1. Once Kirkwood radius over Cα pairs in Å, for residues 229-284 alone is calculated for every structure in I, II, which label goes with the largest value?
2. If distance in nm of label points 7 Å out along Cα→Cβ at positions 181 and 205 computes to 3.0, which of I, II did it come from?
3. For the read-out mean count of other Cβ atoms within 10 Å over residues 269-276, a value of 17.5 was computed from one structure; give its label from I, II.
4. Upon calculation of helix-only ellipticity at 222 nm (-39500 (n - 2.57) for each DSSP H run of 4 or more, over all residues; to 500) from the atomic coordinates, which of the structures I, II produces -15500?
Structure I
Amino acid sequence: MLTYFCDDWWESAIRFFIGYISAEVFDGFMEKLFDSNLSEDLTQQKQFFLQSIIEEAPEKSVDALCLKLLYRETTASKQKVILDCLKVIGNPAVHDKLRLFMTGGFAQDEKIADRAEDLFFALGGQQSGDLPEQSRQSTSVSFRNPQEQNAKYILIPGGCYIYSATQKKETVKDLFVAKYPVTNKLYRSFIYSLQANDSHKLVSTFSMRLDLIAKNNCWGVGFRDYLKKSNNDLATLLRSKYDDELKFRGDYQPVVGVTWYAAQAYCLWLSILEGGVARYRLPNEVEWEWAAGGKQGTTGQEVRLFPWPRTNVPTPEDANFGRNIDTTRVVGSYPDGVTPETILYDMAGNVWEWSNDLYDNDNRALRGGSWYYCANDQRCISRGSYPPDSGNDDVGFRVTCSNNPLS
């Protein structure tokens, strides 16, 4: 079976096989896969296939994956795939192995070390003295938000550039930007909090703030009618409409099917958790373009064509676009497509991201392209739009933090 893993004709047979195996057989399959050369150069499509069959497996074990991760001879490309497999399995039991991996110098490069750190925190790990305070991949200043399952925010230093939409010079202030788009796991935590009895006081404050925002038209005149649909059930109103759909519901896939209003509400909730200061919000378009493209060219006035330094048309190794996967991918699946200065993932492809700006009188602006749209829409300057009360399967969002939490 392993011999035909990279043969597209055998995908159905492999799915059938994985769907009926025990944890012991699953462990043996993973051991043989990562002992072989097949796992050395898996394409993005084959990595996606591997993740999907792991999700479908009725019983899973992490033993072989952890053993291979802590083998000194495992290459960086295999380490990346192993970490992604562990992320899909989502078993917190790997915390000790990840801690050893990070502190024992097993990572073959800084990108792998950074990836392991992100997985450690995503699975519920907590900061301790023997873990790095920030990513070893770059010298960028960053922080992790304890109110958001230690999601990482990276400082984007301010500057000036010629904004593509107006061809006017814009000044951007220092801004912390989330390393990844908001995932289903993070967004569900928000929804569950709105339902929890122990969050009653917070929910009451949240509800009153939303009422005040609607009364003052802070989020536009349409928000008042949108809020009335809640019938005092904010969790149902704000929930992703694709939360139960198989192809979009993975914990570490970006949340989709959330309206612009719901994305704003998530940011408001984060701010309330930190005492009510309006710290978290959606980026405006000038900020988003600056974070994605940086200042480039001989005059230092324009942004890059794509988030990565290369000017060529994106490939399936750079980003998730043009229905080459036909769904969203786990965030961070495309290390070839990161921004070089600050290592932001998925700024091109996967999902369009809501911005804080109007596109026109009726629509809110989107940035970044998506899994559905073509290569041209993955450019740093590309814009899209949807009505603020729409929740589409290719639209998510990324959070920014305006006030420096490290000061």
Structure II
Amino acid sequence: MKPLLLAALAVIGFATASLAQNKNAHDLQKNIIVEIEPNVELLGFVYFLGYGGEEMELRDQTFEINGKKTNGKEWYAFGWQLYNQYKHFAKSKNLAIATGVANKIWLDYLINLLIQLDNVPNAKLTDDIPAKYYTRFSDDGNEQEARANATKFIEALNNLYKEVKFDEYLSKNKPYYDIVIEQVKSGLPGSNFVPAMESFYKRGFGSYHLIPSLTIPTSMGFGVSYTKNNEVVVNNVFGPLWVQHLENSVNPDLGFGDKKRIRELSTHEFGHSFVNPVIDSVPQSLIDETRPLFDTIKEAMSGQAYSDWKICLYEHFVRAGEIIIARNLGYREEAENLLNQYVVTRKFIYLPIIIKVLEDYNKTPGGSYKDYVIKAITEMKENYTGKVTNPKQK
């Protein structure tokens, strides 16, 4: 899983006594469920134990976040603490099998598979899981090989769970997870959030899940989804939103208390489930014709782990949706600040063109989101001048 650290650097509760047995959701508002997933927690544990912790130990990582310098051990505080507690298991055969089989697979894909399974240590790949959720376990996309490797990966996780007594870890840290749930719950967007999102994209899904994680690296978030009982389940899996302060063991700040960030992250990661399939349905000829537009921002995008034009389009349109939905909900100042940050700081320079087109769509009750996406991409090709405009000057 070595590529995962690059993503981490670029992207700058329980009803029962046993956390491992908890699979019950907490309905906190219409259509939004907040829950902790033990399978996700073990995956994050594997990341820090198998790679991330050693990287922090060997290299002095320094980041500048909003003008302030911090290092990897501070930025990934809980993961660093976790690694130091369990690094005597770093040579585990089960860990080696899990990291070896999943070495070339990114966290989002692994998460999307694991959240569909029973909780470790009883997870297994069942016949009702479509092959698309595990085909990347084969370099050649061979379904039989992929299934065998995915099964090997899952069995290694089950065995590692028992080897390190992960149930004891979950039980010991239950107070921390309770705080995480409380922090996320207190920061949830209003009850009009999901209706506003569905109204903008003119479609809806079966359920929406916020899955905070203490073991997923800080600032990482993933929008993943799957179909169950003919309904699409949309998930936002995310690590701490900011620097954690663990010095006070009675009342630690676990990094999930930023209400503005929770709303923005929810809009962004849920947004991928609406946006990505539409971008995928755009004629390939239009994607190919506009691919040269990527050259202007390739360096800036690659530094954020967006190394392909289509991925860059996903990210542009998701961010356009964030801004327009925020405006629709009345968060105009926050929306404009976010737009300025995206365009000027992070170089999403096509956003002004996209937002202009999508604002027309936003005012057109019968408009097709796909049609306006195609129109926006076409206008990007025809009208982009190569100059970065400060959105606040418009």
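Read the figures in this text as sums done on the coordinates, not as results from a lab. As the structure is a prediction and not an experimental result, all values here were calculated from the model. Cβ atoms are built from the backbone, for glycine too; each structure is taken alone.
1. On the way: I: 12.6; II: 14.0.
Comparing I, II by Kirkwood radius over Cα pairs in Å, for residues 229-284 alone, the maximum is at II.
2. Details: I: 3.0; II: 2.2.
Working through the options, I get structure I.
3. Values: I: 17.5; II: 23.1.
Answer for the origin of the read-out: I.
4. On the way: I: -10500; II: -15500.
Answer for the origin of the read-out: II.
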